[in-house]
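Asks: Structures incoming, each one as structure tokens.
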Structure I
Amino acid sequence: MVIARKEETQISHAPIAPATAKLSLAYVWVAYVAFGLAALAGMLQGMVRGGIIELPSWTNYYQILTAHGVLMALIFTTFFIVGFIFSGVARTTGGALHGTALKLGWIGWILMVVGTAMAVVTILRNEASVLYTFYAPLKASPYFYIGAALLVVGSWIAGISVFTSYRKWRRENKGQMSPLFVFMAVTTYIMWIIATLPVAAEVLFQLIPWSLGLTPTINVMLSRTLFWFFGHPLVYFWLMPAYMAWYVCIPRIIGGHVFSDSLSRLAFILLLLFSIPVGFHHQLMEPGISAGWKMIHVTLTLIVVIPSLMTAFSIFAIFETSGRKKGGVGLFGWLKKLPWTDVRFFAPFVGMLFFIPGGAGGIINASNQINAVVHNTIWVTGHFHITVGAAVAMTFFGVSFWLVPALTGRTLTKTANRMAMVQTVFWAVGMFLMSLAMHTMGLQGAPRRTDYTTYMDHPLALGWMDYQRVMAFGGGLLFVSAILMILILLYLTFYAPKGNTEYPIGETETKQEVPRILERWPVWVGLVAFLIILAYGYPIMEQIQHQAPGSPPFKTW
């Protein structure tokens, strides 16, 4: 096997160029505008479902549920991830996105903003209350689907910008392994583009013609299969940038080193391979898919646990080695040496803790028999929130506290750090209370996605009410935390003292050999294609050739 030595891979320490910083900041701020609106919608959801408030006549529960899901799960995450990746790629490849890459970044931003605006307007007009899954046969306005398509296409163009920068670096550094952050960014974007192709096909060839009345019916089974082909990799599109911060940025923040360059790259390759061909585990209770194909997807889903465990091992090894070098002794003495009062570390660390029960819940959701107990209950919503709403979101918060000052040429002051610690605690407590109530109600059979109801005062439903009020209280804490987050970012963008904030990029402590096979993309993309054909080829062909009678559109709101 051909080996590349670490000393051949030099990481640039150049500051981020103003033009690139402006582009990254534009993405980040659109993300947080969407985050603020989504937090308001989420708080209202909790209050309504808890029976605390009633919505005015000009809006409805499913409208704000759709707004919350789309703005938080799709808009906030996608815009933040692109902005973060742009900044990190620039930071480790010379300080700037040059020429074509910069132009493509802005083109992607414009398309994504236009698509977001189209989708949000249709939701506000109550023409798209179909939830973020936009399941057929519920029909939204065609402008909602066109907006979603523009968002995806814009993200592709942003990905091409990343690939352009990567290719430029490889040409200028022949024979060297790319910087770890860049490698992870490229892996994430390869996964994203492959995963979004089927949902783009669904929107372009099924949903838009159907919503325009050009076709009278839609193949519901095929539509849902194409959505979940995308829907589960979407979770890893959220997680992989959080992992990037854990693997590459956190070691520098705590004064440690990257544990293993090779292990980090291998974990991302495994995530690429096994995060895509797993969508049927979201459809275990649906007819029309044989048990054998569902079992293949369940098996591949459980394999994804391996890179997650590799990540947990690597990150906590970094924590322990760093703490011991600072004088930590005994079995857990190293814990005392970690920078607990530094929100750049504290917020992602709390997110990591949430991911432990989140990962365990994911195994339950992917297990055929156990999933039957919790399917379509609010348990699934609770699981979703402690993975994305805690592990991912809190890592993004922690990144934002140093990323925004690094992009604006300002500093994270002690006062801002203390306020950010308060924001983190509010978010963690709110998420804990809300998700705990959701998990408990889910085990008792409470459905997800439903407006406030006592089911005609049925005793079982009345038993859920106390938990729904706890859920609403947790949502209130999350909204307060969201307001604090926006205020802190406004301060860091416009009012914090001028200064040089480090963009933390960790390196390995000793020279390490990195197998070149890890960066031979034709091999890994070919394996992904093979797994996709294995997992989806025959079932999708059957759904096309032997489809059930198609469904006309329905509007239930």
Structure II
Amino acid sequence: MKAFTALFEALDTTTSTNEKIDALVRYFRSCDAADGAWAAFLLSGLRSRRAVSSRLLRQVLVDPCGWPEWIVDECYSHVGDIAETVALLLKSSPGIEPVSALELPDRSLASWMAELRALVNKSDEVKREWFVANVLPQPPVQCFVLCKMAGGSFRVGVSRGVVAKALAKIAELPPAVIQHRLAGQWEPSAEAFESLISQTEEADPAKPYPFCLAYPLEPGEKSIHDILGDRAHWLAEWKYDGIRAQLIRREGTVMIWSRGEDMINAQFPEIERAVDALAYDCVLDAELLAWSDEPGVEAEEGAGLAGLEGRPSDFNQLQRRLGRKKVSEKMQRDIPIVCLIFDCLEFEGEDLRQRPLTERRSYIDRILQAQNGTDVAFRQLRSLPPVVVDVSEQDTRAEHWQGLESLRQESRERGVEGLMLKRLDSVYEAGRVRGGWWKWKIEPYTVDAVMLYAQAGHGRRSNLYTDYTFAVWDGENLVPFAKAYSGLTDAEIRRLDHWIRRHTIERFGPVRSVEPLQVFELAFEGIARSTRHKSGIAVRFPRISRWREDKTVDDIDTLETISALIDPPASSD
């Protein structure tokens, strides 16, 4: 455990990717296999079940550590991380005798994780006794790391890609191979670690591939041609606002993985049945969309969605399915799903990712044509609305960038976010690699709103007010409309924090209400009606685009104006 703690410190104190990889390589080469598996598991962002709640950790600081509850609360609100609060207060805790690190046995990372897992279903009293006896005596840094592990939210400044590069150096394999092995759900063990770095390829039929991600295209003063070259080398697709998913059919196993590598079969049972009905084993990259019967834009032949009537629903409808253990037939009828397939990563056991995009897409046609009319075949599975699985359409009208830009302007009317641009010869990369795939989104919605509430942030910003609630006019009243915590520079955050402290009206725990004087321009990607919000609307990905110090609260937008973005007024023609 001392070696893992030293690794954590090394990763936490450098911003150099190469230094992080070197530290990981040194650790993985010196640790035993079981510890290596747990280190790879934790550092690559996978989560074990939480053994100890933050509430229990705060109680431990009060008794037996002996700190008054108000001090614990004040320290936590300042630090913003309960694990760090415990470690800092233990340094001078009146109820705990300091113990030299030399007096403590060095237990393995794997043994600590085994004990933490055994605590998950125990009573709070058992957890408290174990924690006091085992964790509190540890040196502050090791106590901090153990608290992070116990809380189930272990994070440090490394990505899964960095961990994969370190393991790839040890295994002498391409990082993409290690990324694939790290993907999905797996159980940390000595055997698992040996498999991670093994030269022998043993395919797991349930494992997804790492997703290929696109870079945002922001031309600025340059033309699209200057950035991407000849239009003829690029495929253009609509960029839908759904859930990215990999559909896996291998050796009798059917799995649906989200981009966050959650298994979502239970949320989309009709898609699971549809994939199971395919004639070939394959791995398909797709987008899952909630679908509405409302008419969409009149599209020319070849530009529509395989003749499917209607249009994508807003993301809130799709979200109603997420996180459920079971989706009823009624919900399947109320929120029908369309699955758009746009890439084929594997066919009959053969990895296609290094083949050109055009060749990979040809396999999609082969797979779907074998269904003798895919949508008809899937209608026969159950007496539910049809599940349409089809290739996402590509535009054939816009042969030049100028025409494609004109088509992109139709995005909102079509219920999409813009365009995806992919080089026809691009391979399927692991992660976000610049050059092959781009997302060319439409300009976001913007509104002017006034800040009404502020709350302190977390981590390094825990002593600054960085999370804000904004309001717009509803008649003569200000109604909360959106929350945002990104978009300001560090200098602007510090200046605004100073203003918030001097213009607070009331405090509600960690939240302050402030004088409604500071106006901001907010940007967001989508808007929909919502019964869960006081304003009656919900926005997607809100962020601050500008601090409008030239405007007053009288200049901000109204709820009526914002609602019109959902239901534009009818034309007078």
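Bear in mind these aren't lab numbers, they're just calculated from the coordinates by the rules spelled out. Here the structure is a predicted model, which means the values were calculated and not measured. Cβ atoms are built from the backbone, for glycine too; each structure is taken alone.
Asks: With mean count of other Cβ atoms within 10 Å over residues 243-250 derived from the coordinates and found to be 24.9, which of I, II does the value describe?
Replies: Computing mean count of other Cβ atoms within 10 Å over residues 243-250 on every structure in I, II gives 24.9 only for I.
Asks: Can you spot which of I, II the value -10000 was calculated from, given it is helix-only ellipticity at 222 nm (-39500 (n - 2.57) for each DSSP H run of 4 or more, over all residues; to 500)?
Replies: Answer for the origin of the read-out: II.
Asks: Matching task: 17.5 is the computed value of mean count of other Cβ atoms within 10 Å over residues 59-66. Pick the structure from I, II. Could the numbers behind the result be given before it?
Replies: On the way: I: 20.0; II: 17.5.
Comparing all candidates, it corresponds to II.
Asks: If Rg/Rh (Cα atoms, Kirkwood Rh), for residues 347-538 alone is calculated from each of I, II, which structure is the one that comes out at 1.10?
Replies: Working through the options, I get structure I.
Asks: I have 21 for relative contact order in percent (Cα under 8 Å, 6 or more apart), calculated from one of the structures I, II. Which structure is it?
Replies: Traced to structure I.
Asks: Here semi-axes √(5λ) of the Cα gyration tensor in Å has been calculated and equals 43, 35, 23, so which of I, II was it run on?
Replies: Label of the source structure: II.
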